[in-house]
Structure P
Amino acid sequence: MANLMDKMLGFVRAQRKTACARQVVYRFAQGGEAVCLATIGKSLFRVDDINGITTRTRSLDFIIEADELPREPQRGDGIIYQEKLFEVNAPDGEPCWHWSGDDCRTYRIHAHSLGEDAYKPMED
């Protein structure tokens, strides 16, 4: 049965990449970048402050296969999507990414928009 489930997981992963994924540019805070495919998602965070007031924050999530990035995502990295720059980050000390799925092969990276990307390569 496990073999059938592995095959189905591979099929679903391939379908997600071909039907749902968008091209993004992942920029590392220490320099360098990688062009990869990401499926877009959202997460909702709840943070209670010292006064007991709950704040809810949404993040745009980028679901990227781990083999498309040379290292784990880190707070402060950037992702360019639809000519907007998103900073890899999560509120209140939460991890900025976690594994998506039980097989630990796909990152779910939390990010928030910083607005228009300042870097736009010159066209030929």
Structure Q
Amino acid sequence: MGSPLNCCIVFNIQYAPEGYFDYVVPPLEGFLTVKNKEDIRDKSKFIWTAVIRLPGFANKKVFEWACNEVANNKSINTEKAKYIKIKEWLCVQCMRIGSSDEEAKTIEAIEKYIEENNLANDINMI
């Protein structure tokens, strides 16, 4: 699921013309959703969004600058890159290790945890 586009942009931010400070690039994360909840066990219907956290100084202006630098210097199309702000509330997260063919087991474990803890399943809210 690694994205060369995400990595190029986030690493290019270190050359931002203003506000830069040293930072550690966090790991790439992925959001999984489906159009219909009943499709959650059908791997072919998964919609993945790769995200990477940006340092505090990297506002939308810095992000757009980095995208332009990547497009111009690396000849990588950055049109699909988006700057988004996410306010994360309490949520159920997991790190699945192994083949994505085992995704159904991970989803079952998440659903079981949600049910046992009287939580809401908002998978389509991303």
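Nothing in this text is a laboratory measurement; each read-out follows from the coordinates by a stated rule. As the structure is a computational prediction, the values presented were derived from the model and not from experiment. Cβ atoms are built from the backbone, for glycine too; each structure is taken alone.
Who wins on FRET efficiency 1/(1 + (r/R0)^6) of positions 38 and 62 (r between Cβ atoms, R0 = 35 Å, to 0.05) among P, Q, i.e. which is largest?
Evaluating FRET efficiency 1/(1 + (r/R0)^6) of positions 38 and 62 (r between Cβ atoms, R0 = 35 Å, to 0.05) on every structure, the highest lands on P.
For which of the structures P, Q does the calculation of helix-only ellipticity at 222 nm (-39500 (n - 2.57) for each DSSP H run of 4 or more, over all residues; to 500) return -9500? Write out the running numbers ahead of the final one.
Values: P: -3500; Q: -9500.
The correct label is Q.
When percent of Cα pairs over 25 Å apart is calculated, the result is 37; to which of the structures P, Q does this value belong?
Value 37 for percent of Cα pairs over 25 Å apart corresponds to Q out of P, Q.
If mean count of other Cβ atoms within 10 Å over residues 22-29 is calculated from each of P, Q, which structure is the one that comes out at 16.5?
Source structure: P.
Starting from the value 28: which structure in P, Q was relative contact order in percent (Cα under 8 Å, 6 or more apart) calculated from?
Q
Determine which structure produced the value 0.45 for FRET efficiency 1/(1 + (r/R0)^6) of positions 6 and 70 (r between Cβ atoms, R0 = 25 Å, to 0.05), calculated from the coordinates; the candidates are P, Q. Mind dumping the intermediate values first?
Values: P: 0.45; Q: 1.00.
Source structure: P.
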